[in-house]
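Structures are listed in the sections that come next.
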Structure I
């Protein structure tokens, strides 16, 4: 009996221990969600916050060796328990990734240690709160000061991440991007009492996900933005997707060919922007300067062909097939032609203009302002698509010309790539426009008058024959006029010229998104803007399913599908 009691007592004790251990484990996982959690009030930026708040309360969700991670209390309480567990696990992984990889590698690369004049914890604070959907996060330099210096300071090394991305794979890339902004502040403003140019500040931050090889989709998103707006200046910063696209693709090329040391050494320089890049290039024994590298980049995004020259391609696998589509002008092949054009651009923006057709010799005259410091490479491709690169030599007035003998007979295209490179510092987002002009002339073949008369008679006879055949078909089918069938079966994009573009323009005009109503068959800026309006009009069907919030102007599968459905419905109604 005594033995039996003793055994039973041991069982009860063991059962109680198991229950206590289980309860402790439950507390370990649910503690972050408990009512006793640490709640802190933070100042936030109202222009990022989805509710335009200037402050909010957040819960200390996770702490690691180098991070304190807070989540907005209101947002957190709106989640069910499964979502809370899922997000808690993801942000804990984020904290460990920062501890074990992001911080030590960026610390070593940029010679930076987490320090702050007020907060001596040696940690990075990460605050998740609800932001507008297009924002991944932000860094506020005001937090680097005490409240005596800046009354809205959170007095810590802090970065802000959009809560809607808290469970995403690309979260690590967002954190590396924002942490780079913090390091840039420390190196430029705290150490040298200067401020980095915004475009270069963003370029370094944009490269960090690539540096860590995070497969976060960031490069794919930036590539799409660049393809949609390739002529966007890399130095004029208006915080648009086009700005991020162009500066990202440029910095990919820069590091591809000149190494991460250029970003590192330019950050450690007392200079900023282009001047710091030039200093870093010289320090690393490169003969090229920023101007030459930018010019090479404008050629690379057009050709992307290492066989022509290693400078004119991308080395990274993700960008090996990147190529922009130039605006194309078609010259008359029968009689020759002349054409004049005035264009507007900004400093450090790429421009690509292709010429095809013509007859006989071709002469192009380029005119600019000498103060705008243009560089004008051109690409001449022969009939077998073998291309060579040369430059238009400009005189002291910014003018120059090229002459190409027997252009139509020997070459398939000529592409000029002018870029203004006059301004090199103090970019403020409101840069002055820069203008340039060109004139194209091609030779004209003399035709005997009797040959012209014969051709006219043949054409008139053919037209009459076609009219008669059309009338016969109308009688047989019992219709007063042939049905107008219009579809968009191919992807359409900037620079194209064909009948499908005419169909698109007719459609956009009828949809009320093309106020200019020009039916030219040329897919240029007005058509692209109209496509953007149409895509935004049907965003739930075209944009949202592929994660876009703004139209791109590219007529791809989803846009074509919506256009053709409307066209088919219209044709059914009319019949």
Structure II
């Protein structure tokens, strides 16, 4: 792969956006450049068989499913176009450019119409009207006919086209600055996730069928990179990519990207993963995802609660998080897609997934299910300011239902918060990058599975705790405990307290050490004891830095005073 060629071609294509200045804002350039890039590539790959396709299509008044299959066979592609127009001859009739261009679009197979549609695509009709009204439609088509936009397969392979389109997507995402993270995960994060996902995986067996899934696939970067890496490890593997996306434009970008790469082994569906699961009957070998965090799921509430009531017959049987944050629903969705024979998951969360919720709340019960079923393999804290739209702490969760022997009953925590390099150009909140060397270092920390300053290995039981209710009995004026008719102590609600006790500690011993010496009359209401699970990542890696001793502070002040005296003497002597 010639990276320079790819970067140059992507830059040349993106430079066409210069023609849009004044009529479009910079963050709107992609609304034109992305679909035109897709169409120009389709136009190029269909060029050699176009005449044959038109001839065969003319024999059928209606395009039925069998005819659709026939035309794809004639086109030797997953798509076709039966109109008489192409990018070149559209320029022959400038006065009717909009009418003819719409006829050209209408000639495409349904897959292409879908990604251009208003319902869940580029809303391309609107762009055609806007470009035509601005007198730009003919100009943009002409620009895509120049040498810089030559995308014929003789000049640009499918693999190169995929990389070129990804680079154009990246340029588009950067025009959004802070909003880019809504649909674009920086490549180095995906590289790290794929490294971790495939670490020590046995892929040497030839002709394996491997299924990858992303339930929040955005522009498809995670699916693409995972696909490429698996093929690099063993080119005989038949790798299938499967994704679902709710945002119309990003769905269109993702589906376009997969079609540009051939599209034979790709299934990209539109809709809400939470309330309209398009892969409800399927399971996958590898699941990779960067779901939205801090986004409410009110619109999905009715369907999600239906699944929750079905228990583990549905996806959300472990519990429901707060309506204000959907990320742990995506986590449960990922788990539901794991094969009983063995799957691996890499998914990104923010800090709330580690500790949100009280004991026996929805989030705690979700963590409980994952840990008690020994699914959680590792959590890696990423550097701050690594995403475009947030500077907060983020974490990669690695899950597996085929843990290696040494990892059974264990969870590894890796603190990679300081493993970054500063960016020269800040993009939104993204101030830092993870270098290739650092990706390798983080992967090695995971692979070594050893205790270190930035790697901790704990038992599953270490994340379990009991929340106990500590009561103090009501007393009379003489400090005598008042009993009810059954001879039981009556709790003073105003003095009620709670204690969080690690599951590995004996509850009574904990109370003897930490509570009873200060409140001899206290007792536990055992009926109210709750079990909770949390992952106190920050606390586990906290390092106490003792304050500077007062003597040292005093000495520093004295030194500063001396320096000040010397400077004052020099100042007056100069006068």
Structure III
């Protein structure tokens, strides 16, 4: 479970110490939030949805007009295990001010039990746990120059494509991840404990995470630098800062989202305005005056995008490949992404619109078809854009990629970054098992499985192990003394189980004092035989047949 605090200082409203957390168990999610109305009558709700859509809302809750944090909760039902959802707190007051918090992912893995359920266990036979596996679809996508990264349901990352600077070699510390971003040749990730890990190219110190990177809830990556958003609404940066891109300007507070372009940065304040800094050679940090009700941002090489609350999109900056010429069909948008010279918009109907470089596939830089959206890109819930390739995730968790990287030739830009690897759904996580099976007592025994992740997800499953009734007592059918003084006897029993033969010279001794001679041999179905090769050493001997 993660808790995020948001601080918004405004004359009309102070949402102080806003926070939220969530848990998702199988098909039901419980969302918890707190908002400080700041002395003005306020209401609050959650925006949520599959992937990065955030296109659904819960019923607004009245919080009153107090000056302390007011708690509220909401339960979502009918969710699909294995799919990733995002949510965030939204609040408004009586004078019309609206603030939005940082979005957070929720995902509950799904179980696949190995073996039968219910499972039949023969009486007296040791129970062997067949186990279970957990799976979950990708949570978020990121793309760099020629590599692709996916945040997996088990809070690990999968990276593929160009590895010339070890950008696909995620370190062992890259666990319990909650957010990822891809730069030109590096990857940066935030962990559930608020720390940050980065790897890949380090020519500008972009993977040397600064000590101040604590309590981090979101990350962004530029060409050779990184940004991190902290729980107190501030932003820190490290790496290349030739254009001061790692130095957020004074007043960069109350931030709910960050984006990094090649050498410029955007930060979204939680009441809908944008702060921009860094290189401005193409006007990419000249935020339009119309950007006053923004709920998402994205940054490309030299251009910037903003998604308004009404589903419209603003684009400004470099227009070398018409990347700021917004197509008329870019309406009802729920998510945006920016590549090097192209942009993507996800519409409410699940379709994707792309524009800028790559509207053809000449194979010459920068046209690699990254803006030619495939027909299979339907029911899309999340998008991402790299330098010359594009990514989309569908509502069933499947990934689609197009543009550069259709082969793994190792010659730029084809490093296989759009060749989706298999096994992205597998989760390497401890599956907690409770329950025991008494194999010497007939009955039904529940075996319970639980797996959790750092997204607040809890998945449970159960199996019934049924122990059969014990077999009838063996029936002695023959016995004889063999040559050399060996003693042999045969007995029958219908159950195909293992019988142990014990012996003693005193029949009154407790079983624990009898000598174990070994197992009987099956000589035909239901017929067992045992030969005592030591019988000649005893004047008389008693035998006992037991299972197990």
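Of structures I, II, III, which gives 1.02 when Rg/Rh (Cα atoms, Kirkwood Rh), for residues 204-347 alone is computed from the coordinates? Working through the options, I get structure I. The maximum of Kirkwood radius over Cα pairs in Å, for residues 252-523 alone over structures I, II, III, that is, the highest value, falls on III. Which one of I, II, III has Cα extents along the principal axes in Å, as calculated from the coordinates, equal to 107, 61, 43? It traces back to III. When distance in nm of label points 7 Å out along Cα→Cβ at positions 268 and 332 is calculated for each of structures I, II, III, structure I gives the greatest result.
Work out distance in nm of label points 7 Å out along Cα→Cβ at positions 372 and 436 for each of structures I, II, III, then name the structure with the largest result. Between I, II, III, the highest calculated value is found for III.
The numbers here are math on the coordinates, done by the rules we state, and not lab data. What you see is a predicted model; the values in this text were computed from it and never measured. Cβ atoms are built from the backbone, for glycine too; each structure is taken alone.
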